[in-house]
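Derivation of every value follows stated rules applied to the coordinates shown; laboratory data play no part. Small disclaimer: the values here were computed from a predicted structure and weren't measured. Cβ atoms are built from the backbone, for glycine too; each structure is taken alone.
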Structure P
Amino acid sequence: MKKYLILSILSLLILTGLFFYQNAKINDGKLHLVVCDVGQGDAIYLKTPSGKDILVDGGPNDSVLNCLTNNMPFWDRTIDLIVLTHPDADHITGLVSVLERYNVLHFVTSKTTKTTAIYKKFLNALEKEGLELKYVFAKDRIDFGDGTVSNIIWPDSSLFNSKQIRESGVNEYSVIQLISYGNFQALLTGDAGSLVMDEIAKDAGDIDILKIPHHGSKTGMSDYFLTEIKPEAAVISVGAKNRYGHPTQFSLDLLSKHNVKTLRTDKNGEIEIVTTGPDYEVYSN
């Protein structure tokens, strides 16, 4: 009996220590932006200074769950907001598992759709969670109440007035967000291409961190775009030895030309940016 009592006390002390360690590490009053290592796809997790949890896309598989486990306290099963940039499988698949395992409070996306099986499965999971499709457009603003703001700068609502969006063209209508906290700014680009990037470059302005559009494809960025936004660092979310040849040498050379420090999930693993507003640090596995 005494042995079991000692073991119980030790277990309680370990759990208590783990609770305080995770709480101090994660709820540190800083903005955390994590580009998850999910292979050939996108999933980005953000924790705001006040502890709000945001997930942008869910990747091509269940790997996003590992990312959430790594970066959220074990007792926290609530995600405040999911943003789906567009309904391609490499951005949406992991969200099905997230909706099944977490309590999701809000959901927003681009006004695009698909007839694929995974998109239908996602809609069913969304319905079970009691969430509706809510669309966001350029000039929308999501204020998290702690200095963290998501300014939506694409797509423009006028694009949907009289045009039928082809399923094969949903990339160009990806939700693009400018995440701001103090003087820190990160541009999250979904899979939009260079024509869109050139269109929104002046709205984005000078930024600190760029999530490279479309996994570093040849059509994702232009010289003009990087000249306008002047990123200090960039992150490419990409799978190792993927069949698309991402990131392309064209994109890597372009980033090198502009002296942009570049990290990529296939080589650096999970990548985390932590900022106090004026300053930021970049960490990778």
Structure Q
Amino acid sequence: MPLPSSGAISLNQIHVEAGGSSGSQAALNDSDIRDMIGKSSTSANSFSEYYGITNSAPTATYKGRLQTTGNGFPSGSISLSSGTKVVVVCCQLAGSNTNTYVSLGGTNMTLAARENSAHPLASGGSIWTSPQDVAIYYMTTSLSGSQSIQGNGGIGRSTVTVYEITGYNSATPYTTDTAKNTNLDATAAITVASQYNGVTIGSAVSEDGTTQTAITVSNADEVQQVHLESATAHVSWKDEGTPSGNRTYTYTNTSPGPTIGGGSGMPINLVTASWK
């Protein structure tokens, strides 16, 4: 249970949330207490920094991918676990900015974040001009077994990846972020103001690499990627047990090969959503 978000807060409350016994000896500089807010033993540490903090750590489980190399949304079915959880659908729709909804089991999901603008240098003719629609949707549900995922948009080479989040305090993301590549290169970064022991899920599309494992994402625990028609790389990732403070995920195409349009850079669109 989270610590109070305002008002009086005691060292005993903080110690219990960290896993200690009520009434036992504790100090703010104890490692189990400092770890909840990501502080080192040499850093300043005050009671107010523990407002709303919890020692719980949500987990994210990858459930699968749906994809199509033709026009249209990659609709299909995914098998869900039993129990209440947050289901997260990461959309990676190349060549499309027309997506307006995603539904799970017939119910429309909530949009967390979207980035679907073209590379700012695309008008010069040397970078792929087609927009890419990257989004994250989520829904709290107790649905289990095979469940339908439907949506709209998608003009070839489109995928969705699905995750389940359990052990969370709030089903609503505490932060959502977007970023894109604006330079003539093959990398882009997105920075999240993360909470201690949170989980961040990211979604991205870029031009393809010359291998099926060409994409790396720094600080990610697990990266899911597929490369379709030698044109686009479709990627999602998760990062569990995040530290407190800014955390940057750098997406890099390590083997880009010739870029579409013949330029020296490529469009990369990124979105993230984070839960605690």
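When distance in nm of label points 7 Å out along Cα→Cβ at positions 110 and 254 is calculated for each of P, Q, the greatest value falls to Q.
If you rank structures P, Q by distance in nm of label points 7 Å out along Cα→Cβ at positions 62 and 206, which sits at the top with the largest value?
Details: P: 4.6; Q: 1.7.
Looking at the calculated values, the largest one is P.
Structures P, Q were shown, and relative contact order in percent (Cα under 8 Å, 6 or more apart) at 16 was computed from P. Work out the source of 72, 42, 40 here, i.e. which of P, Q gives that when Cα extents along the principal axes in Å is computed. The read-out was computed on structure P.
Kindly point out which one of P, Q the value -1000 was derived from, the read-out being helix-only ellipticity at 222 nm (-39500 (n - 2.57) for each DSSP H run of 4 or more, over all residues; to 500). Clearly, the read-out refers to Q.
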